[in-house]
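These are the structures, in structure tokens.
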Structure 1
Amino acid sequence: MKNAELADSRLYQLIERIHGCRIAVLGDFFLEKYLVVNPALMETSVETGKPAHQVVGTRCSPCAAGTVVSNLAALGAHQLHAIGLTGDDGEAFELRRGLQAVDCTTDHLISSPSYRTPTYLKPRDTALTGLAGEHGRFDTKNREAMSPALQDMIVDALDARLPEIDAVIVLDQVDEVEGGVVSTTIRNAVIEQAQCNPQVIFWVDSRCRIHEFRRMIVKSNQYEVMGLRQSPPGTIVDLDRVLDAAQRLRVVNDAPIAVTCGETGVLVSDPEWMWVPGVRVKGEIDATGAGDSFNAGAVLALSAGASFAEAAVIGNLVASITVQQIARTGVARPDQLPARLRLWNQQQKESQNG
């Protein structure tokens, strides 16, 4: 299997074209909210006698589909549009404010009082740095299906944006069946629109239902492509088995496939199967959101005219930068990519010579 290649001059060409790209992100927009806790200030509740942890700061940012948007914005996309659903609550206010801060339109981010804005609540200690400072997480999700009326509104929002965009990224984050924005109805509508609008790139990333999409670009990780759900961190899957599963999915999907294999690299299917090695980075890493940042880099590259393998290289470059940003939503800027590409190319030479 051939390894992908990317020259400096080609990267600069694609970066220049990225600034004209128009992208819609459809799916599950979460709020990530950090509660900064100072353990030295802990009190004891007078009423219950239990610890009362003292919050000395908060930090909010868009997450899940919002992480994709943040990375698209940092990379310099021309226009960004959010399509999805929030509650009518304080978390929705913070989420919208975060998206608007990076010039993402929220006209089609529908608000419903019957819906809870999905939120990852993350307490963390000031006394501990890095991931060690994070407490257990509190998740807010919706576990009931959206009403038909809300689903129709999301389909209409997608229809309205299609004439004026270059690509749609579909982010299906929620495990629960029909619990997220990308319901069966929405998924079928996306499949239909992908066939009716071949001029638009359709790219989908789904945690639990990647095998149910058809005839659009699919990005999966090595566990999802094999149907392994919630694999423990560090689980190793044989690359030959991953390739076999990816080849089967390519046939069923009838469109290109990208399969991320953690820090080792990415398999891409078209026009031939190729291996895109990962960038080896030093020090502590935080893999949260790595797939989302890969999506952003790869889709922008495709929209700018990159081949599928070139897009995967750029996605890898972006992800290698974001994983070094600990306990926050990591993003990569265009000016960071050339140095990271030089590192990657040097690592490929060393591997070939060693």
Structure 2
Amino acid sequence: MPTLAERIDFVLGVDTHKQTHTAALVTPAGGLVVHLTVSADSAGYAHLLTFAREHAFGRRIWAIEGTGSFGAGLTTHLLEHEEWVVEIDRPKRPARRNGAKTDELDALRAAREALSREHLAQPRRRGDREALRVLLATRKEVVQTRTRAINHLKALVVNAPEGMRAELRPLKTGALVAHCAGLQTGPTGCAEQAATAMALRLTTRRIQALEAEAAELEAQLEPLVQQLAPAVRAEFGVGPISAAQIVCAWSHPGRLRSEAAFAALGGVAPIPASSGQVQRHRLNRSGDRQLNCALHTIVICRLARHTETQAYAARRATEGKTSREITRCLKRHLARRLFKLLEAAPQRTSAAPELAT
């Protein structure tokens, strides 16, 4: 297979920022031709594309940092004009104590990084996939905020006046939230009791509001997942949150070259850890940890309720596999199956479901 340098005439590396983007035009040999800095808006994107057409004529490729963040607008603009765009992680900088850090250097490194890679990653799609990502990210923040609020509520109980603490301490989280939502103090209560009761009441109401937000966001995810990946959603143990995370990581057909690449992305590709007469593999702690979490959640659910998975785990246990090794094998098998379902799914052409307002 020809290398990238043999397939193109120019590489444009782009270092993206909130206000400006800096591009470096590079030859296939890695030589710098020119730098250009434009504003991070529609006019800047159009100027950059015009510049490329004038100076990088022929076959060209765009190597962009942050295609899902600061570079999202530029990436979308280029793809709409049928440009070849690849996603580049932040290039490694040379270990120099004196710095050597500029936007021009970062753009140059992005271009040279693309030339040095064997496999190039396509940017994730927007549209329905971006809708899933936005809902997932917002729900994650809501759930984390709810957890902090619950921790704060329990800390208030620990430091509450003795009579109030004795009443609230035995309650479990759900019962505690329900009880504190309407907590009141009598007219004879001291200032400490009144303030504590008000703090508990307001914190509890915030928890209930966050729970309602999380439920609403999850309800919005369900129709999107059902239309984008119904076969994945139908798998045993795959809920709307896990399915949405899997679709977000995968993005679209052809982005990942094989099911092994999908497994590596999810951090479930086994890593050899053999020594002497012991032949084994260990867990992979790299990759997309949110995708890994989704795969892990599905496997744990199947181990608890799925007969075939339980039978497989029992058989591997008799072969001397530990529970951690069995889980690793199941996650790898699950990644293989889900990738095949995602790649085989027909592309949806109907309009996206309307989200509730």
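Set 1, 2, criterion relative contact order in percent (Cα under 8 Å, 6 or more apart): the highest-scoring structure is 1. I have 1.23 for Cα Rg over 2.2 N^0.38 Å, for residues 173-244 alone, calculated from one of the structures 1, 2. Which structure is it? Traced to structure 1.
Among candidates 1, 2, the computation of mean count of other Cβ atoms within 10 Å over residues 5-12 that gave 14.9 used structure 1.
Hey, mean projected area of the Cα convex hull in nm², for residues 133-324 alone derived from one of 1, 2 reads 15.8; which structure?
Working: 1: 11.6; 2: 15.8.
Source structure for this number: 2.
So mean count of other Cβ atoms within 10 Å over residues 117-124, computed for just one structure, reads 15.1; which one of 1, 2 is that? Matching structure: 2.
Which structure, out of 1, 2, was mean count of other Cβ atoms within 10 Å over residues 45-52 derived from, given a value of 8.9? Attributed to the structure labelled 1.
A value of -18000 was derived for helix-only ellipticity at 222 nm (-39500 (n - 2.57) for each DSSP H run of 4 or more, over all residues; to 500); which structure in 1, 2 was it taken from? It would help to have the intermediate numbers written out before the result.
Values: 1: -11000; 2: -18000.
Checking each candidate, the match is 2.
Each of 1, 2 could give Kirkwood radius over Cα pairs in Å, but the derived value 24.4 comes from 2. Here Kirkwood radius over Cα pairs in Å, for residues 85-180 alone has been calculated and equals 18.8, so which of 1, 2 was it run on? This figure was derived from 2. If you line up 1, 2 by mean count of other Cβ atoms within 10 Å over residues 21-28, the top spot, with the largest value, goes to 1.
Every number in this text was worked out from the coordinates using simple rules, so none of it is lab data. Predicted model, so just to flag it, every value in this text is computed and none were measured. Cβ atoms are built from the backbone, for glycine too; each structure is taken alone.
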